[in-house]
1. The value 2.4 for distance in nm of label points 7 Å out along Cα→Cβ at positions 170 and 258 was derived from one model only; which of I, II is it?
2. Taking relative contact order in percent (Cα under 8 Å, 6 or more apart) as the quantity of interest, name the structure among I, II where it is greatest.
3. Out of I, II, which has the highest value for Cα Rg over 2.2 N^0.38 Å?
4. Supply the structure label, taken from I, II, corresponding to helix-only ellipticity at 222 nm (-39500 (n - 2.57) for each DSSP H run of 4 or more, over all residues; to 500) with the calculated value -5000.
5. For Rg/Rh (Cα atoms, Kirkwood Rh), for residues 82-193 alone, the calculated result is 0.93, so let me know which of I, II that is.
6. Compute distance in nm of label points 7 Å out along Cα→Cβ at positions 202 and 234 for each of I, II and report the one that scores greatest.
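Please treat every number below as a calculation from the coordinates, not as lab data. Since we're looking at a predicted model, the values are computed, not measured. Cβ atoms are built from the backbone, for glycine too; each structure is taken alone.
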Structure I
Amino acid sequence: MPTEDQVKAALGEVLLPQVVRSLTDLNMVRSVEIKGGKVKVTLASTGLNPGVKDWVQTRASSAVESLPKVAEVSIEFVDAPPQELNQVRHIVAVMSGKGGVGKSLVTSLLAIALNRQGGRAGILDADITGPSIPRMFGINSHPGGSDAAILPVPSKSGIMVMSINLLLPHDDDAVIWRGPLIGKVIQQFWQDVLWGNLDCLFVDLPPGTADAPLTVMQVLPLSGVVIALTPQDLTAMVVRKAVKMAQMMKIPVLGVVENMSYLVLPETGKRLDIFGKSKGAEMAKTAGAPLLGQLPLDPELARLCDEGLIERYNSEAFDSLARTFTERLAALGK
């Protein structure tokens, strides 16, 4: 007679189409009952349209039937809201207050860093009017799901992504909405998306300290924020507003990332501070948090982002950032 763990392990081999994640990784296995050779499995129907639901039922039955001494298998479905299934260990928002400093880039690289360490990462693109995450990852498909839940779209390496651009007919369609509607969509991306088990959900915030960042800080249970900036004095002044917002909302600042920190001349290898002297250490002191890394102006990174291949990026600066951030995240515990 099979054990409950064996049944769950078998169900863990059933990958849900579109998200390419297992029923167990999405916490869709609600109960397992074993009586003699009869096994009854109850699954959540969250995010499953009728066709996918039938497919899951067939695959789940076959997986359990393959176990020794199983004479009969029954699969039942129950309704469950996504929030009941989602188990996200940490939520980290990337903010700046200033536009054009590379928040989306930093968000993407942090998610890639965790993914390469074997962690389960997701990205919630809260920049509703200026989303760029899908383009950098080369994601063109639309999310699946049902009336009850939305399924995020996986990147090539398995990072779960949800962005308004994935719901638009064309990726260059303008989103011309007022603040309350933008806040509602951000809430839906958190509450109505089946994220399942994640080690960290990264939230890419838009510029400023208004509706969207406020919604994220009030609605999502943030573990902390990462501050992104560039070396200019003007940028540093505006970014300090974001730091003060996080402090006023009692959200921990986990660290600071300075983007476009320098340029390495290919002919000589000389480092050129093209936007002026680094402000990273100064901002880290202001935030009371460590300087996690300094990213250079890198033509190779720009090319990969344009081609939707950011997951292929490698550099010493990125490796250093990945190491310091994952260590910082691990220090937070569960």
Structure II
Amino acid sequence: MPPTGGGDPGFVTVVGETRLVFPDYAGNNHFNTIGNLVLDPRAGFLFVDFETGSLLQLTGRATIDWDSGAVARVAGARRLVMFDIEEVVELPAALPLRWDADADSVRTLRLVEKVRETEDVTSFVFEARDGGPLPGFEAGQHLPIELAIPGRTEPVRRTYSLSGSPNDYRYRISVKREPHGLASRFLHDHVEPGAFINARRPSGDFVLSCEACPIALVSAGVGVTPMVSMLHALAAGDGARPVVFVHGARDGAHHALANEVRDLAARHAGIRLHTAYSQPRPEDEIGKDFDSDGRIDGVLLDRLVVDPEAQYFLCGPTRFMANVQTELERRGVPAEHIHTESFGPAG
């Protein structure tokens, strides 16, 4: 359905469990949208949350209120559109770009370390260009960066999860090189220690949401990056609450930050690790490099996470998160105990 016009925040009103109403204002005086709805009432809405990158897709049927008293009560409205919802699809954190009104200040960062973690993941460690302190961040948040790529008239903007400890005074991002990824290829191939990039304040609400509850950190691929930051934060605590860290990778050559995670777990009795390799190599040793052969699913998590009060944090490709979340909910895990974050265009 083509757009019928916009309005101030809140111009779409919820008037029932399955009905929305919004005003149609004067546009270009072409009744394309209204005419389409008269001929075929089937319609779809897309709501974008620019702070979290989430999408909400609604499909249903629309009807037109042409001239009732309700229309007269909405200043400037030519008519009202009633939308009856038939299906809802939510895509949490589906967009790689984020906009946050509180993160509008730009600061120049200097790359001080570049560490190859796996065949396709490299970590980039940044300090402030002027040597001053950097704004703090919460484990799980992401760093919006701007890259000046030759041939581009505008900065290329991306957001990458911070993978280091929130108690460090530096920012670390761990980036997978995507074969067709403009930003990731530029970072891997051209950005070397000493280079400068612009960044905005860390942001995002994919953060540890409780102080004492059991935690299950569940990731796949490069989705491990915010989980490592969370593990640093949890390991810095008193160790009283149980933590289960579950990660899926293709094999040992694609298992990013593996030794760092193992070292953190080895120093804290409350942290349990489980690694699943979907295509282990002959040299990958079960019981040492990984714990199970295959992919992460609800059956595995049901066996590893026994506390019904556990909060789950999921990060990885969208399909992976959707499958895991669906299986968790089928097993009775409340939706409010499941928190998700995807990564980049490949998600």
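1. Clearly, the read-out refers to II.
2. Largest calculated value belongs to I.
3. II
4. Derived from the structure labelled II.
5. Answer for the origin of the read-out: I.
6. When distance in nm of label points 7 Å out along Cα→Cβ at positions 202 and 234 is computed for each of I, II, structure I gives the biggest number.
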